[in-house]
Structure P
Amino acid sequence: MQMERRQLRERRQGKLRRALGTPLPGESVEQLDRIGNQHRLRAEQGLVAVVGEGGRISYKHVDDLSSLDMRFRTAAEWVQVGWLKERIERRRRGAGSSPIPQHLG
């Protein structure tokens, strides 16, 4: 739980928006700002992403997480990390944007 609380602090400070950097072809600054703002607002509310039934990502308050939720929390984190890594690779190749994960867009 300490890790989730640390991540909430980082998210409140805009870590995702900074990680997104400049838009890829097919993206806009406004779109990236909206993603960053939504992410920050959820953090201010204490919400963290968890993978639910059918692989759908939803949000749960950090105080409501159980030890059983942690693997679903980790799975949701991997979705975001995978998307960010793909964006880095696409930027390196000069390619356009990839679809934004639904829970972020």
Structure Q
Amino acid sequence: MFLVTTVIYPPDKSIVAAEKFIEVTAKELPPFLKRRQVLGDSRMDKGMKVLSIYEADDARIKESIIELTKIYVQFNGIEGFRYEIEPMLTAKEALAVLGMKTT
């Protein structure tokens, strides 16, 4: 399963958020959680937006969410910093929920 995080913070906090990102990502993730991609965008009306895609072992979703929460709470001292963690299915998994098969 994939876990997608969405982070938003004010543009004037970019440097401090980037410094914290470098610090936090220097630490290895546990073996059941893999960071697949980090994407950023500047939305001046809403702030800076960062999407991160993590792949988690299906049997360890709860632990993976806890690990991500431990990471993101380290940013709480940054005024205006907000994050969300969403579990996401692949298209194949979502179609299987509907009883459909893919090739």
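FYI, it's all coordinate maths here, none of it is from the lab. All values reported here derive from a predicted model rather than from experimental measurement. Cβ atoms are built from the backbone, for glycine too; each structure is taken alone.
Looking at relative contact order in percent (Cα under 8 Å, 6 or more apart) over structures P, Q, structure Q comes out largest. Comparing volume of the Cα convex hull per residue in Å³ across structures P, Q, the highest value is found for Q.
Here distance in nm of label points 7 Å out along Cα→Cβ at positions 54 and 78 was derived from just one of the structures P, Q, and that gives 2.1; the source is P.
Here helix-only ellipticity at 222 nm (-39500 (n - 2.57) for each DSSP H run of 4 or more, over all residues; to 500) was derived from just one of the structures P, Q, and that gives -17500; the source is P. A value of 5, 17, 26, 24, 15, 8, 4, 1 for P(r) over Cα pairs in 5 Å bins from 0, in percent, for residues 6-45 alone, calculated from one of P, Q, originates in structure Q.
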